[in-house]
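Take a look at the structures below.
What follows draws every value from the coordinates through simple rules; no lab data is involved. Not measured: the values here are computed from a predicted model. Cβ atoms are built from the backbone, for glycine too; each structure is taken alone.
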Structure 1
Amino acid sequence: MAIFLIRGNAGSEARSAIENGLLAVIPDLVEASNFNRVFELASKTKTGKPAIVLVVAPPGDHGYFDRLVEVAAQYRSEVFLILIGDEISASDYKRLVRTGGAEWASAKAGPREVIDIIARHRQDGSASSTPASSAAIARPVTIAFVPSAGGVGNSTLAIELAIYLMAHKKPRQRKICIVDLDFQTSHVCDYLDSAPRLLIKDFSADHGRLDEHLLETFTTHHDSGVDVFAAPRSKFPSEDLNIDALDALFNIITKRYDLIFIDHPSNWFSWTPQVIAASDAAVITGTNTIPSLRQISETLAQVRSSGPPALQIGIVVNRCERTLFGSVVDGKHARQVLQDEQVFFISRLPEAVESVNMGIPMMRGTSARKLQKKFARLAGFCAEVKSIHQVSA
């Protein structure tokens, strides 16, 4: 399947950053000055499949966008367009994808998002010729991060571990995302200096329209490679969330990602047990004080009663103080309270405050190499979680 590149500013010799990135990661990418040239070159390949055309849109030219929509609709049997550019409105996005021959990718996300779209398009094109019985079905791994109380660092742990696994662990080819279920006080995107895009109120009211294309508009792409699904902070009553909407969201997410971290709010809702029941593991977060250890124990009991018998559980005692020789202060008491459980002690990290204020995760900061050792055991636990749910073809 041939892949072509049409530059948005073809008259300039200087290439944009996204153009250079695409040429670097797609070795057989063919530059073409216009669609006539694409059709001419594509006719010589005779693959019988629509050519993929990457179009880097000139900024601010809506007339150019209108012409692309016309081309996508008219020639969808011959070409599949991927428009690469700045953010577009929801109505423009719908116009584009409804042609059946086009998709949009953010230039800010870099080549990775384009590569993902190409891979999905190729997979969709070959799915009809592959018998379901012969296709290997991989079940993604879902890990629920459950705080025992507010302010225990649950979101920070989910973020840092996702980025750690993306870059440093053996299964780094996995596609990883974080789903933030705290709709009222969400702050995952704040920690990543990114914009939340999940319109939970509208989506909950009309989840039947959710598809791969709409999911893309809900996705926040971080330059670490980790994707985030988080809603802008609002007073949306989480208790009223349509569980069918949440189920529809996870059904599509599990088709796209290999490892899914679910950041739960500290409040317990009617849908919380159902989300935990669909998870493969749970990480329960708290701190090393007597009241917090009691809260951890109570949350552990609640998680166990909600999850499947095979649910894998790890407990994080966060922000621990260390002695001069590195042992955990009052660690013996914590182990007595949580005996027979898999417990991970994470030290209090001075870098955490600076990380939050700057919107740069610790695993992307100057102290990343030093901090990796502190997260290594917990990251190893997450990396080794296996799916405990069956998937039907």
Structure 2
Amino acid sequence: MPILTTPSAVAFQLSAFGPGKQRILAVLAKRTYRLAHRRRCVPADEQLPLRLTPLFDVDRRNLLITDVDTYPWKFLTDVVIRGHVYAGELKTSVRAEVAVGSVVKALSVFGDRRCTRGVDGQIKFSDPEPFEKIPLEYDRAYGGWDELTEARRGHPLAPLAGHAQENTDLRAYSPFVYPRNRHGRGYLVEATPEGLDRLLLPNLEDPVDLLTPERLVVGSTFEWHKMPLPCGTTWVPPSYFARGAFLGIYPFLRKLPDTLMEFKRALLPREVNDISVYKEHPLILRFTNGASLGLQVPYLRPGAVIALTQLHPMAPRLEFEVPDDTPKISVDGRNGKLVETAPVIHHVEIEPDLNRVSIVWRGAAPAMRPYFPEELEKMPFRVEWIDG
């Protein structure tokens, strides 16, 4: 029954703002488990530290690999799966699933495919190639960047490059980038022979929103919202739509239509149409939820069952329960007192390839004022793990 009372790699206290700009003290605590028999998670020998900075893959255009663990407030629990889809044997396509209680997210998974034009001039997709496993990363989902069309038409923000802030990559704001997933594959604004020849098609797709030859070409950059939803299970960068919408980055020059797939499937509140970088909005803290759409769920509780299909190297279907070891978390109440909180799960990160699960908990209470880092280092808190 570990008890933590001082800042460490796996637990510390933050001074921040909660909903409604209320000052809070929040304690974040992380625990790492290994997947054992009989649907159990047991504490791992190696306890991973709270991630203070995101991890990007610079060789894949800074693809986000892992988000930070230290957001002081999330409205929902993020469920993230990092690893691969496994076919079990050589197959050209499989259906993978993540089930979190009654919430199910499905993925249609295809081997590599390319585009061709038939003798009738119609665009066609080649048959998928057989595969054994495919990475669960957003560069394998629908999306991308039509650089050839951008080169022909020109980037409208290019003249501003000399005036942009340091480290600002204006290329990422190109209208020829797919806002929902700039790292993906399949996004094509214009169908030229060279563009079709170079185009890679997505391996990971939404089963009810598949890419087809008939809808391959966007035509107008303002029609991006009609294209398929990217389908993934990993962390989503804050710059992507729809996560970036909570920061006022989107929509661009016009409101999003009521027919937007995120609205129709209740994956995104329609209020994002009213969010702007120029005014405060009560939904701004929703950007801290970084799981894929469909895997942001109401706060999970111990005992909730998570089931993975075709996502484990050895088990075609793997089920386990969220560990029954809710920590007791208390924050500093000043004057020598501690304030007990109602802990919630911020996120569950699952790495089936490693048989590893990491969970970050938050306990928070109102604070009298903001506190400096040097103050927080000396301020008491308490995290007591109650092993079930």
> From which structure (1, 2) was mean count of other Cβ atoms within 10 Å over residues 98-105 calculated, if the value obtained is 16.4?
Replying inline: 2
>> One of 1, 2 was used to compute distance in nm of label points 7 Å out along Cα→Cβ at positions 2 and 154, and the result was 5.3. Which label is that?
In response: 1
> Computing helix-only ellipticity at 222 nm (-39500 (n - 2.57) for each DSSP H run of 4 or more, over all residues; to 500) gives -12000 for which of 1, 2?
Replying inline: 1
>> For mean count of other Cβ atoms within 10 Å over residues 218-225, which structure out of 1, 2 has the highest calculated value?
In response: 1
>> One of 1, 2 was used to compute distance in nm of label points 7 Å out along Cα→Cβ at positions 42 and 186, and the result was 4.2. Which label is that?
In response: 2
> So Rg and Dmax of the Cα atoms in Å, computed for just one structure, reads 22.4, 81; which one of 1, 2 is that?
Replying inline: 2
>> If relative contact order in percent (Cα under 8 Å, 6 or more apart) computes to 16, which of 1, 2 did it come from?
In response: 1
